[in-house]
1. Ranked by FRET efficiency 1/(1 + (r/R0)^6) of positions 211 and 235 (r between Cβ atoms, R0 = 35 Å, to 0.05), which of 1, 2 sits at the highest value?
2. Among the shown structures 1, 2, from which was the value -12000 of helix-only ellipticity at 222 nm (-39500 (n - 2.57) for each DSSP H run of 4 or more, over all residues; to 500) calculated?
3. When distance in nm of label points 7 Å out along Cα→Cβ at positions 115 and 139 is compared over structures 1, 2, which one is greatest?
4. Comparing distance in nm of label points 7 Å out along Cα→Cβ at positions 43 and 91 across 1, 2, which is largest?
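Since every read-out is calculated from the coordinates, none of them should be taken as a lab result. Please read these numbers as outputs of a predicted model, since none were measured by experiment. Cβ atoms are built from the backbone, for glycine too; each structure is taken alone.
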Structure 1
Amino acid sequence: MTLGTDWLGLKDRVAAVTGAGGGIGAAIALELARNGVRIAALDINEDGARNTAARAADFGSDAIGLKIDISDRSSVSAAADQVLAKYGPVDILINNAGVMRPGELADIAIEDWQTVLDVNLTGYLLCSRAFGAGMRERGQGSIVHISSISATHPQAASGAYSPSKAAVSMLSRTLAFEWGPSGVRSNVVAPGMTRTPLTENFYQAPGVLKARSAVVPLRRVGAPQDLAEACTWLASDRSAYVTGQEITVDGGFSQSLMSHVPRPGY
């Protein structure tokens, strides 16, 4: 078989990407743009969203940047209406926007706990409903939710972050089950350690990059582009029979537990 330039079959499709103002979200939006997708870059930071849209346009993509607060129903509805007016129904939704409010469960402020759930979980549902309605009506579409390996490996002192990401995995499976008959797929991409502008302060500390890389079987910390590649495949028809699944993109780190157990003589 001869592979054309549009092997993924994404040219002229429409994608809404939340949290697209930087980091992983921007990388996903730009990778989709490289493959001919029209992009709605959505972020609570409107300047960041517009910057990503401008960068997407450099790949020839028709792209817009819009402000959205995914925890606010009216904000989500307004953004969905603007995207619908500009492009028509979306074919792809990337639920990526998220927040963290650190703290131990014994004393974290309930307001911080609720904020994380409102964004990381309820926000994903609001966006799925708003942007997925057109998918269900047309009988096709792909939703990709960005979760975390902390969904299955608790991250201490991170408040509601791990619980919210665990809930995202179940949200995705439930959507896959309920919306599958309408032709809509729902999957999760779970990043491991990933170097982004939000985590860069960790890697500026002496020895951290080397130490973290050493515990990853592939011997490097992930980059946003690693997540973008997986999301682009899930967005395409090349994954047409994949739904309700979770792809872990962590260089093998989550499978390395036994390598940290002392084994004298080996």
Structure 2
Amino acid sequence: MTVKTLPALLDKMWQDYIAINPLAKKISDLLVGEGEKILNDHIALRTFNHPRVGVDVMAKPFIEAGYKYSGDYHFPEKKLYAKHYEHPDHTLPKIFISELKLEEFSPELRKTVNSLVDQIPAGAENAYDFVSTGRPWKVTTKIYQDLMKESDYAAWVSAFGYRPNHFTVFINELKKYSDILVLNDHLKAQGFKLNASGGEVKGSKEVCLEQSSTLANNIEVTFDDGKLTIPACYYEFAKRYPMKNGQLYQGFVAASADKIFESTSKGQ
């Protein structure tokens, strides 16, 4: 079912996300069951810097719904570029969209990605809910594994297509767990595994943002020639601090996000 309003799109994205990342629903239910209110800080989307599916294309439905471009970020090591968007209604999640810089990869990877994008039906990327339609191409386990050799980000997009990579709990709205270390300890005590790359807490009060995340859960994905069990999605947690002007920082810290990306890396 296609959707044409922002609330319907955000709901569709959440339902799709928890279908492949049930851990997020478990954590959300756990916190709500303890009397907490969950406000979503941001939703992250992944894509390629191909003219048909780049960041600006992915951002269209959000811009239409009143979101505004609010900052951009560079990740030289991961060969990524990203932008984030905010809505005047701060109860709505920020949207963080990253894209893989294809020109910085091998001719083989570029050829593979172009062949995937070429399979998207003409104009499909203009649908209001394209960002939540899943995988729009055929892909084999070999293609996934070949992409993985160069970029687990590219492999992830090839396998999962267009859907949220993660949602994020806004820690500031929590009562018992408004300290990121207390929240992390609580989640670990409940058996959830956290991304330890660069330390469990990325960022600091000094940069006005602390982040942590679960490791992506492994799920069985059906490809066109078989199945593989691979990392899917993760749940993030963000604590924001006031800047010198007293306003709460709303942006992102590239050095921290760089490590958060590794929540889907097989190495962990």
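1. Values: 1: 0.55; 2: 1.00.
The maximum falls on structure 2.
2. Numbers: 1: -12000; 2: -9500.
It must be structure 1, since only it matches.
3. Numbers: 1: 4.6; 2: 1.4.
Going through 1, 2 one by one, distance in nm of label points 7 Å out along Cα→Cβ at positions 115 and 139 is largest in 1.
4. On the way: 1: 2.5; 2: 1.7.
Once distance in nm of label points 7 Å out along Cα→Cβ at positions 43 and 91 is tallied for 1, 2, the winner is 1.
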